[in-house]
Every structure is written in structure tokens, then in C-alpha cells.
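Each structure below is given as C-alpha cells.
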Structure I
Amino acid sequence: MSADCIFCKIVAGELPSEQVGPSDDADFLAFRDVSPKAPTHVLIIPREHHQHLDAWVASDGASRCW
């Protein structure tokens, strides 16, 4: 967890979110955007903090995403 990461705070429950889908997924969290740009605007994030998402996907994240 990163202390200054808004997504880490959402995963930790420190900031409120309207979760979508199963809340018991160990790898990802899906929630509605607080400022949606479309009628349905859902963000899906990994529960673990990754400084560089592209490096994570290249290492092991891609096998968990797709």
C-alpha cells in the first residue's frame, strides 16, 4: 500500500466507493467512478499497489487479467 495513492485508500476502505460485482475477489476491485463520463463508468483496479502497471502486466499481471 502506498500512503498517497487514492486507489490504495479505496481498497483499504479508507475512502468510500460503490463496489460493483463480487467484493471477495482477491486480485481486483471494481467500483463506480465518482465523476462518470458515461452512464456506466466502472473502474477495475488491482488490490495490490503497483508503481508501474505496465511492468506488473509484463511480469505476472497479464496472466491474472485475461
Structure II
Amino acid sequence: MFEIDQKPNPSKMIAVTYYAFTSLSTVGLGDLHPITNQERVLGVFILLFGVLTTSFVMENLSHMIS
């Protein structure tokens, strides 16, 4: 479907990084997904920012509870 095996190595690495971050951040792959490498790189940063923000909030909440 995505013909990833026919793309050059840098494009493969960007796609693999995007899908790894998507899976690790438990966002999942939805109906809207990036098509170009620029969209995938932006998606990785957005996902990373979301995970960092959630971690920060949960840490502060944990300190308030204890």
C-alpha cells in the first residue's frame, strides 16, 4: 500500500521513526495520517511533545497527591 520497500533509505528511516513514535505514544494510526516526509517529521515532534507534556502533568499530580 505505501510501497515503502521502493523508497530510498532516508525516507524509510523517517517512516520507521514516525511509526515507532506513533506506536510508543499509544496514539495509534488513524484515518488521518502523514503522507510526506515533512509531515512525518512534524508528527514525530508533536507526538514527542505530547508525551513530554503528559509526563510532566502526571509527575506534578503525583507530587500533589503525596
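A short reminder: the numbers here are calculations on the coordinates, not readings from a lab. A quick note: this is a predicted structure, and the numbers were derived from the prediction, not measured. Cβ atoms are built from the backbone, for glycine too; each structure is taken alone.
I have -24000 for helix-only ellipticity at 222 nm (-39500 (n - 2.57) for each DSSP H run of 4 or more, over all residues; to 500), calculated from one of the structures I, II. Which structure is it?
This figure was derived from II.
Given 25 as the derived value for relative contact order in percent (Cα under 8 Å, 6 or more apart), which of the supplied structures I, II does it correspond to?
I
Hey, semi-axes √(5λ) of the Cα gyration tensor in Å derived from one of I, II reads 20, 15, 12; which structure?
It must be structure I, since only it matches.
Upon calculation of distance in nm of label points 7 Å out along Cα→Cβ at positions 17 and 57 from the atomic coordinates, which of the structures I, II produces 1.8?
Details: I: 1.8; II: 2.6.
The structure behind it is I.
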